[in-house]
Structure I
Amino acid sequence: MRIIGIDPGYAIVGFGVVDYIDGKFSVKDFGAITTDKDTPFPKRLCEIYEDYCQILDSWKPDALSIERLYFTNNQKTGIDVAQARGIIIMAAAQRGIEINEYTPLQVKQAVVGYGQAVKKQVQEMTKNILKLPFVPKPDDTADALAMTICHAQTSGSLLRNIKASNI
């Protein structure tokens, strides 16, 4: 299964593309889509959409793993991130890609085994699980790769549960 993990934003969108086959991870690509703060917001959304579509069309993932939004104190930022997240989900849906949403708590539990883990712990475990020589930067990229691990671990658990119940 090829998974694309996304850490949504409008200044920086972290992404990671990982194959998960027979319980093994293989990192294919990771990075960040960035937009200039001086660019009008609608144009920034277009830039995200265009760059993201190129990534989807290049790597052809089977599944999208994206962070479920939670509301922060700054509602304007939350709304802007939600708009960027919407176009990311739409582009995947247009291509028939399975869409999966996870909370930060679920990601921490899947990657570290502890829902209250701090960002540095998640990043270090992501590096170790994916056998990377370094923690990817910016943080949004490491977070996106953690999203791929979360989906692989969660979908594997669900599959095992389904198989067990059908025995």
Structure II
Amino acid sequence: MQKQRQPPPKLPTVDEVRKAVPAHCFEKNLLKSLRYLIQDYLILAFLYLILPYVEQHLGWVGYLAWCWAFGICGSALFVVGHDCGHGSFSEYEWVNDICGHIAHAPILAPFWPWQKSHRQHHQYTSHLEKDKGHPWVTEKDYNERTTIEKYFASFPLSGWVR
């Protein structure tokens, strides 16, 4: 007995999703944004402060835990910078730019070049030729590859050798 295929469910529109989100979620709050930026920097400073102790007394397991915590903090700073890049950190573009630079500095991601490439990413998402974040491979391109290229294309680090 063959199962009948169901049509895909109707997805909500962007407007329907926006209307479902409470209005206060769209309000920009500079003090709250600055609190997150300062909090992330304080955690980062604390991690640097305890690093010598971790290295001396906790060995490689402690160092791995420290690296994990540092990565979480770096991700948090990236998110703050990302919000600055989208203009959702504050109402003022100059504040967004300054805080974006401050947030991205410790993770060595220059803010304005990142902001430019990120805007292009949003502009060209899913475009076969212009998407910078996810380079698509057409069927024609795939069929022109050698067997070895086809095999390694599925390897997660294959982007480093393209």
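All of the numbers you see were taken from the coordinates with simple rules; none came from a lab. Here the structure is a predicted model, which is why all the values come from computation and not from measurement. Cβ atoms are built from the backbone, for glycine too; each structure is taken alone.
With respect to distance in nm of label points 7 Å out along Cα→Cβ at positions 32 and 64, the largest value across structures I, II is given by II. I have 14.6 for mean count of other Cβ atoms within 10 Å over residues 24-31, calculated from one of the structures I, II. Which structure is it? Attributed to the structure labelled I. Of structures I, II, which gives 2.3 when distance in nm of label points 7 Å out along Cα→Cβ at positions 8 and 40 is computed from the coordinates? Attributed to the structure labelled I.
Here distance in nm of label points 7 Å out along Cα→Cβ at positions 48 and 136 was derived from just one of the structures I, II, and that gives 4.3; the source is II. Source structure of the calculated read-out (helix-only ellipticity at 222 nm (-39500 (n - 2.57) for each DSSP H run of 4 or more, over all residues; to 500), -17000) within I, II: I. From I, II, which structure was percent of Cα pairs over 22 Å apart = 40 calculated on? The value was obtained from structure I. With respect to mean count of other Cβ atoms within 10 Å over residues 16-23, the largest value across structures I, II is given by I. Between structures I, II, the calculation of distance in nm of label points 7 Å out along Cα→Cβ at positions 56 and 88 yields its largest number for II. Looking at relative contact order in percent (Cα under 8 Å, 6 or more apart) over structures I, II, structure I comes out largest.
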